[in-house]
Structure I
Amino acid sequence: MKLKYDSYYGSFGGRFNPEILHGVFTELTETFEKVKADNNFWLEYEKILKNYSGRPTPITEATNLTAHFKGAKILIKREDLNHTGSHKIDNVVGQGLLAQRMGKKRLIAETGAGQHGVAVATIAAKLGFSCTIYMGEIDAKRQRPNVFWMEKLGAEVIEIKSGSRTLKEAINEAFRDWVNNPKDTHYLLGTACGPHPFPSLVAWLQSIIGKEAKRQMIKDYQKLPTKIIASVGGGSNSLGIFQEFIEHKEVGLVAVEAAGLGVDTDNHSMRLTANKGTVGIAQGYKTLFFQDEEGQMRKTHSIAAGLDYIGVSPILAYLVEKKRIDCAAISDKEALIAAKLTMRKEGIIPALESAHALAQAFKEAPKMDKKDIILVNLSGRGDKDIFNFGDLFFDKKWQTFIKQKAANQIESKI
């Protein structure tokens, strides 16, 4: 099976957008087709990521975790070492270059975990765009450090106080903005969802992760991994590493969703796992959504803001339907335990999103042979989650510090 960048993946995908956006989608699709065929674009893209973000990111051998679980060798693809702290920089650099080619002056974006928002604000500053970021009120509160940096980078951050106040509403507001400002604005969508060409465009740009990983595995280990595990919100980091291995059937691909408070509850963000998602059309595309019998979107839940979304990439939905990708779900508690263990054993602070993938790897490693290799895509680092970690670990010193800071806050004269 070879992945083709198309408008439909089986029955999933498509473009269902208001007529007023027909022109910008046509322009974006035509520009995407041109750059796909232009090797110079990819070379420029790689050059910027090398000199500005620090790619290629390394693969770290988790020797202590491997010894702890006494099974498969655990390797970690270090997307957390990218500039801005996650894989999101790959997508924003590429789409920023596309926006320049189309003559746009302004970038808008949605963000949940805040990593995409920071990355968009960063590339807007670097390439000279004005920038507006939409973010659900709940996400803005739990990801306050990222809101701070977005604003300091020059972006306007607009908190959405309606609906679930999470990523779904942020996407809706970004589309409303684009409808009103189609000529000078590019909507830099952050994941492999939405109307065509966004799923294909984001997947294509993020494929740099898998291309690197494949070269690194062959060079350093003389073989491909037995399994690759990645967390799934919309699907950009998982598709980024999965794509290069889809044709290698000997490599298992595992997409890990957020089970939240439990698989048997309604407090989760599962679309692919346990038939929790059903086919629907929303936000301009057709895929599996977490919805009720009448097609109304249900409220999602995860401690990881980046996994807290109603839909999933149509590409992933297709690959799961074709049984090329296996699905798993990790609870809030399991993710937190995995994050803590990774900190203590490897000195790596994972984002809560990435901790879900680590938790699944920790489940599978003891059941596998020591000759096997599990490659985990660590999509981001945990700096952004410091307030969440402080609360979730019930850290009394942290809580005391926050209370004292609030009580003694002095307005800066800087």
Structure II
Amino acid sequence: MSIPQRMGRTFDSLSIYNYRLFWFSQLISVSGTWMQTTAQAWLVLKLTNSSVALGTVVLLQFLPVTVFTLFGGVLADRLPKRAVLLGTQSVAAVQALLLAILVITNTVQLWQIYGLALLLGIVNAFDTPTRQSFVSELVGPARLPNAVALNSTLFNAARIVGPALGGIIISVVDIGQAFLFNAISFVPVLAALLLMRAAEFHASARPARGNIFRQVGEGIRYAVRTPSVLIILLTMAVVGTFGYNYNTILPLLAKYVLHAGATGLGLLTSAVGIGSLVAALVVAATHQATQRVLLAAAFIFSLLLMAIGFSPSLPLTLVLLVLMGIAGIVYTASSNSNLQMNTPGPLRGRVMSLYILLFMGTTPIGGFLVGVLSARIGVQPTIVLMGAICLVGVVAACGYAWLSGRVRARNTIVAQPSLNE
């Protein structure tokens, strides 16, 4: 297939009405979310000048994902996903509005930020596995790899626009306006969900109602017994914990290493988004989501994270973040597509909740660890250490993938009938 033909396939899933509504509304909403993420980090540092306080906010925001997301996966399999999303997105809008009011009225205190971060984490524990598995219902299995890559495209386009606008708003207007914009950005999402045509959903059969803990166990047993799924989850356990800590690492780099201010923080976050956007468009066009690709991307991501820890200047750090964004999105998009394609529909929400648990739910551990270690040994040595741990984990996952491939090949040979029989 020629390059023009491949590029023509990049936006294939947007030909579907329901997915088109979902994609454009999410582009607006996720931009607002990234704006709030940037503003929240800067607000905490402004109030406390403490890396530990920033790490604590990240801990509280992602801890509920660790605790509740497996149950969120069961609900995603049991309940109509659109109804779940209408509820979770409404609560997230209220959370952003409350934060905006507190900041604009100059009454915000650190404990209030902690409480609202915890509330948002509870919402995300149920929203994220539902939203991830909802994509397959919008487009069907044939277009799933393309739709997952396009989701990555919108996420990273928003990562470019949101932090950049957030940095400008913080510097020129006020931090509170960033939170207000995020609250307003949920309106298109709620409208899009209400306007979707239910008759065009590619809904999977729902599991029978039963003990919720038993159904969580079904998802875990499937993941453990399926090597292609287990390899992805093991890799994400390490990279998710020690690598994907942008909410903690980038503000610390901007303030204490590069001395770049709020605008610099927006540039750092946008640099990751630029690389991620480029990679997502390529993945959407090529439909490449193999195990080898995702492991190679995770390996390169780990090396680049270590390199950022050694970077002495803003321009070099921006370049490295662009490259890390490329590697990171190739890894996550390939992992997401592989999981959804290798998981039966009735189990998809639960398996995706395991992925979300390791992608987002481990962030409290990593984010808090980065904050504490940065205060003890410095920001740059901490980042180098995080990258080294990711590298060791990815190498171990590659070894497991090689061994499991050898075992499958040996079993296949043994199972074949002898020519002498």
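No value in this document is a laboratory result; all are computed from the given coordinates. Being a predicted model, the structure only gives us computed values, none of them experimental. Cβ atoms are built from the backbone, for glycine too; each structure is taken alone.
As an exercise: relative contact order in percent (Cα under 8 Å, 6 or more apart), calculated from one structure in I, II, equals 29. Which structure is it? Only one of I, II returns 29 for relative contact order in percent (Cα under 8 Å, 6 or more apart), namely II. When Cα extents along the principal axes in Å is computed for each of I, II, the one that comes out at 82, 49, 49 is II. Suppose you compute distance in nm of label points 7 Å out along Cα→Cβ at positions 54 and 118 for every structure in I, II: which one lands on 2.3? Traced to structure II. Here distance in nm of label points 7 Å out along Cα→Cβ at positions 142 and 310 was derived from just one of the structures I, II, and that gives 1.8; the source is I.
A value of 0.05 was derived for FRET efficiency 1/(1 + (r/R0)^6) of positions 86 and 374 (r between Cβ atoms, R0 = 25 Å, to 0.05); which structure in I, II was it taken from? The read-out was computed on structure II. Of the structures labelled I, II, one was used to calculate helix-only ellipticity at 222 nm (-39500 (n - 2.57) for each DSSP H run of 4 or more, over all residues; to 500), giving -12500. Name it. Considering all the candidates, the number was obtained from I.
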